[in-house]
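Have a look at these structures, which come just after this line.
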Structure P
Amino acid sequence: MQKGANINRIKAVLAEQNRTSKWLAGELGKDQATISKWCTNTYQPSLETLVKVAGLLNVDVRDLIVKTEIK
């Protein structure tokens with residue numbers, strides 16, 4: 001998998017809900033720099049963490065993942 005590829009939509013969903021990465025960092029007990037890396041798709045959270053993020057944002061975990069086309 002290519003580093004930096006757009007895999008998650010965390011930043012977009014946070015913006016849609018008028019939430020900040022600082023808020024998410026506080027809720028998860030993570031460093032704000034870690035959340036920033038997720039939001040810029042520099043690094044990806046674990047699947048377990050992604051499920052926690054979905055719960056905090058009250059969305060289906062699939063809403064946090066960029067859809068891919070099957071060719």
Structure Q
Amino acid sequence: MTRTEPTRWQEAPVELPIREERPAPRPVPGCPECARLGQLRKAAGLERDSTTVADCNILLRMHGTGH
């Protein structure tokens with residue numbers, strides 16, 4: 001059986017890129033689904049519910065491809 005020696009030196013740290021914030025998507029005028037998501041996002045923001053705000057942003061971005 002061959003034994004492997006452990007690493008005895010410190011490896012260089014991993015450098016991750018800086019994540020830049022994306023602007024919030026805008027609801028498309030005249031679209032009822034966009035208006036609903038925009039209102040839900042606004043209400044969630046007032047309640048400091050960042051999870052629902054993020055979910056609404058994702059749904060608005062995905063829904064925007066259907067216009």
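Each reported figure results from applying straightforward, stated rules to the coordinates on display, with no laboratory input. Just so you know, these numbers come straight off a predicted model, no measurement behind them. Cβ atoms are built from the backbone, for glycine too; each structure is taken alone.
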Relative contact order in percent (Cα under 8 Å, 6 or more apart), calculated, reads 26; among P, Q the input was structure Q
One of P, Q was used to calculate FRET efficiency 1/(1 + (r/R0)^6) of positions 13 and 45 (r between Cβ atoms, R0 = 25 Å, to 0.05), yielding 1.00; that structure is P
Mean projected area of the Cα convex hull in nm², calculated, reads 9.8; among P, Q the input was structure Q
